[in-house]
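The structures considered in this document are given below.
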Structure 1
Amino acid sequence: MPAGSRSLLLLHGPNLNLLGEREPETYGAATLDEYVDVVRIACAAEGIEVEAAQSNAEGDLVDHIHRARGVHRAIIVNPGALTHYAWSLHDAFAAFDGVVIEVHISNPNAREPWRHTSVVAPVADGTIVGFGMLGYELAVQAVVSLLGAGDG
């Protein structure tokens, strides 16, 4: 990746385009755009640029991860339901040479049993769950910490 590059990819999986409309009792009233804005603001304070993408298609997400190689220093990802079975995402993240932070708005471990396993977690630097929008701010803090303060 280019020397001095301070950028990250914020990636959202299936159905997260419906945030603010879909199951507000679980996911709250905030929209996807509001989540992206929170990350952009937190990153701007650290001099980090953000590219944001969302797709309902697993292959599109893999393509975004592949394109991030050599471009972005980190990826913050909420893979949605793909968290639990998308081995192609696991493999794509394993091939990414930067920081990966998995984030979930709700706490999958407090929900249905099929949500308790993440195939992304083994190739992520960390996972933040259950804190809603705060989880995204914490993910940015984790990226900054893992990349090192002042590290270009």
Structure 2
Amino acid sequence: MKSISFDSTNAICGALFVATGAFFAYQSVGLDLGTALRMGPGYFPFILACALILLGAIIFIQALRVEGEPVDPFAWRGMLFILPAPVFFGLTVRGLGFAPALFFTAFIACFASRKMNLVFAVILSLLLTIFSVAVFSYGLGLPFERFGPWVRF
């Protein structure tokens, strides 16, 4: 009896893509789809959902055809540092302002890697903040506060 081998990582990924696409396709059907020439509010989300379903199905079928590597242990460290970083930014950007909120967000996200040390995290966060302020505030002229009311003296 021959055992069935497949790439479980890609099979799970493909199944999640199909499920997510099906969810959004179902949600967008309630909206007016329209036609390709006169698109309604549900047309674009429906097309994107169908593309996601198609790509997920392709990934899933490919996963059944090849043998994959075993699934690695879950990366808890990444989850604990990457996911809270944008939440922190969203909660503090109005109070701290763009520059300090971005600095601390980048600083938090830096520690998702085990190779990161404190000095390099500070340098990386500072460079990212300087670059982002230069591009978004000075270069593009976006109207946001660089420093918010919590850090003004």
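Before moving on, here are some points about what is shown:
- log10 I(q)/I(0) by the Debye sum over Cα atoms at q = 0.12, 0.16, 0.19 Å⁻¹ derived as -0.86, -0.99, -1.01 - corresponding label from 1, 2: 2
- Origin of the derived value 1.00 (FRET efficiency 1/(1 + (r/R0)^6) of positions 42 and 130 (r between Cβ atoms, R0 = 41 Å, to 0.05); candidates 1, 2): 1
- Origin of the derived value 27 (relative contact order in percent (Cα under 8 Å, 6 or more apart); candidates 1, 2): 1
- Answer label among 1, 2 for the case where mean count of other Cβ atoms within 10 Å over residues 98-105, calculated from the coordinates, equals 23.4: 1
- Structure from which -10000 was derived, helix-only ellipticity at 222 nm (-39500 (n - 2.57) for each DSSP H run of 4 or more, over all residues; to 500), options 1, 2: 1
- Computing log10 I(q)/I(0) by the Debye sum over Cα atoms at q = 0.11, 0.26, 0.27 Å⁻¹, for residues 50-121 alone across structures 1, 2 gives -0.25, -1.30, -1.38 for structure 1.
We did not get these values from a lab; they are worked out from the coordinates using the rules stated. The structure presented is a predicted model; accordingly, all values stated were derived computationally and were not measured. Cβ atoms are built from the backbone, for glycine too; each structure is taken alone.
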